[in-house]
Structure I
Amino acid sequence: MLNSIHHVAIICADYKKSKHFYSTILKLEVIAENYRAQRASYKLDLKLPNGGQIELFSFENAPKRPSFPEAQGLRHLAFNVDCVKSVRNYLISQGIDVEPIRVDEYTNRKFTFFSDPDGLPLELYEQAVL
């Protein structure tokens, strides 16, 4: 059902410092950097050698609560799946609350969120059709 981890998203307190750490010190390849004016936020996509990614976000005055998706620290854990709709339906059939399916504005791929028993936000992200 789950193929792999697609990406890990992190909200940082200091974007410039975090960008330097991940791209220069850890030597992760920058895939894309976007400034989202409507949110006054940067989104930096970094590539791991195995194809996994880290999404680095900046949000002004983000609270320091790792349990909420828009807080500093781990934002969510994403799983790469063949079909978001079918996995979402399976989770719902198991009594799990799952958000409606959305489409990523940059990749046009489907995704949705749900939570683990402790409230950790988890994402299903549909892999590209080859």
Structure II
Amino acid sequence: MAVELICLVWSVLLGLAHILIAGQARTNELGAKWNVGARDGVQPKLSAMTNRLFRAQANFFETFPLFAAVILITATTQLYSTYSQWGAILYLAARVVYFPLYAFGIPVIRSIVWLISLFGILLVLFPLVF
């Protein structure tokens, strides 16, 4: 399997980790009864860390569809290149690092890491456009 597709698979697993970790943090705070209930009404206030986990999850799912699209276009067109390989690796690595940086509220470095993940998407896109 191509490096780009391997990175896509691991990115899907990272997305699942976002969902499970943020969900478990909320369940730990609000209890299993709330989690399995209808969740009608106002959600009780969550801790700063749990809120950051959900924001990190939302941020991941803002960039992941773009990453998945360029990887699948690359695979479909067979336009694999050094750019697409390094771009996929950069995206995945940056997103793995980004998650705990966001969860622990580390500013600036988190934004730089996000830019690295965006650069990874652009590297994959480059051979498709030019």
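Just so you know, all these numbers are worked out from the coordinates, no wet-lab data involved. Predicted, not measured: the structure shown is a model, and the values here were computed from it. Cβ atoms are built from the backbone, for glycine too; each structure is taken alone.
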- Given a computed value of 17.8 for mean count of other Cβ atoms within 10 Å over residues 40-47, which structure among I, II does it belong to? I
- Structure (I, II) behind the derived value 0.95 of FRET efficiency 1/(1 + (r/R0)^6) of positions 16 and 88 (r between Cβ atoms, R0 = 30 Å, to 0.05): II
- Message: If relative contact order in percent (Cα under 8 Å, 6 or more apart) is calculated from each of I, II, which structure is the one that comes out at 32?
- Response: II
- Task: Looking at Rg/Rh (Cα atoms, Kirkwood Rh), point out which structure of I, II has the largest value.
- Result: II
- Note on the structure: Matching -28500 (helix-only ellipticity at 222 nm (-39500 (n - 2.57) for each DSSP H run of 4 or more, over all residues; to 500), computed) against labels I, II points to structure II
